[in-house]
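As structure tokens, here come the structures.
Nothing in this text is a laboratory measurement; each read-out follows from the coordinates by a stated rule. Note that the coordinates shown come from a computational prediction; the quantities given were computed from them, not determined experimentally. Cβ atoms are built from the backbone, for glycine too; each structure is taken alone.
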Structure 1
Amino acid sequence: MKKSKLDQRYSPYQMPGVIIGTIVEEKPNFMLCTWVSRVNRNPPIWMTSINKKHYTMEGIHKNKIFSMNFPSSNLVKEADYIGTTSGRERDKSSLFNIFYGQTQAPMIEECPINIEFTVESIIEYPDHYIVLGTAINTYATEQYLSDGIPAMKKINPLIYTGAEKQPTYWSIGEKIGDAFKIGKGFKQ
């Protein structure tokens, strides 16, 4: 089997398209971010990696709060717009209905899942900040739940592939099995 060498920045996995919300200059501000992940179970700590030049970082540094809003694929145009437009130039908050929780970080009603955070720490790298946040509350729109649990097919999350020369958005495919169960046959 022949292998081809790729750009070392290529990401071989799909990433969620997440809208980060915070307050900058006393106004809600949103940006699209795809470098996010949970990094600890208890307490629930998440990571987001944000380029140093982003306006959103001003609010995160100052207020020590932010939100992650997980959009459905039907919000792809809005998500892409806020990912390509700076809050320094445009007020993007008018695109959404905004609500606030305990931290007062702005969250987007149209997104099926929202998590509000307090900043745990910020790690500086040459061109990005790694922001570690403790999840304070998680919210879900009831129409996207089945038996009280988020239903991925209903949510149809926005997925990003990070190919450096051809970034693309995708929607979720079919369920192929239950985690921590489908591979049990190998143990026997």
Structure 2
Amino acid sequence: MKIKIGITGGIGSGKSVVSHLLEIMGIPVYISDIESKRLTLEDEKIRKELTNLLGNDIYKAGQLNKTLLASYIFGNQNHAEQVNQIIHPCVKDDFRRWSLEKNNNCPFVAIESAILIEAGFSDEVDVIIMVYAPLELRLQRAMKRDNSSEELIRKRIQSQMDDEKKAKCAHYVVYNDDVTPLIPQIQTILDRLKS
């Protein structure tokens, strides 16, 4: 039986590092952020529904008008939910297809998503791994990675689900604090899942 692993965590926690380690260990990982961007461009249903919602300017020269979409989403919580209701079901369907068609012979597959729990993807996985890092470390990592200000990163962190709530929803917590080695933590989880 295939086990589906959900990888989540706040901005700067190190989800990508954990996903990369799983891939090195031979576990295919569906990166929902990358795939949702691809689907927003390629999926006819998403394109039609976003155009109905935001008008023809949402796509310019075949590309998504990210500025228009961002201003719509960040202007109002209901707007974010409207857009998510268009995109998330398609991402779920795509993950199911990816899991079944492309990786059917793998004992494990994983999906990485910062909003795995909030987006209702918990039902799509058998186990949730939360990647945890202290707030100050997350701030430093995200500021460096995104070349962004501390204020903007703090706002993004505040808009995400609180780490404590997320940890309560997770089956396992991986500590990515630049002190605790990651590989033994991941290997322990995989060994438990295999048994």
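The value -16500 for helix-only ellipticity at 222 nm (-39500 (n - 2.57) for each DSSP H run of 4 or more, over all residues; to 500) was derived from one model only; which of 1, 2 is it? Mind showing how you got there, number by number?
Details: 1: -3000; 2: -16500.
Answer for the origin of the read-out: 2.
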* Structure fact -> Note: Cα extents along the principal axes in Å, for residues 45-132 alone at 44, 29, 18, derived from one of structures 1, 2, originates from structure 2
* 0.75 is what came out when FRET efficiency 1/(1 + (r/R0)^6) of positions 101 and 141 (r between Cβ atoms, R0 = 41 Å, to 0.05) was calculated for one structure; which of 1, 2 is it? -> 2
* To do: Using mean count of other Cβ atoms within 10 Å over residues 29-36, single out the structure from 1, 2 with the greatest value.
  => 1
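So distance in nm of label points 7 Å out along Cα→Cβ at positions 37 and 125, computed for just one structure, reads 2.0; which one of 1, 2 is that? Working shown, then result.
Working: 1: 1.0; 2: 2.0.
Working through the options, I get structure 2.
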* To do: Consider the structures 1, 2: one of them gives 17.4, 53 for Rg and Dmax of the Cα atoms in Å as calculated from the coordinates. Say which.
  => 2
* To do: Using P(r) over Cα pairs in 5 Å bins from 0, in percent, for residues 21-68 alone as the calculated read-out, with 5, 18, 25, 18, 9, 7, 9, 7, 2 as its value, let me know the right label among 1, 2.
  => 2
* Asked: Comparing relative contact order in percent (Cα under 8 Å, 6 or more apart) across 1, 2, which is largest?
  -> 2
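Quick check for you: by volume of the Cα convex hull per residue in Å³, for residues 109-164 alone, which of 1, 2 is greatest?
Numbers: 1: 117; 2: 96.
Largest calculated value belongs to 1.
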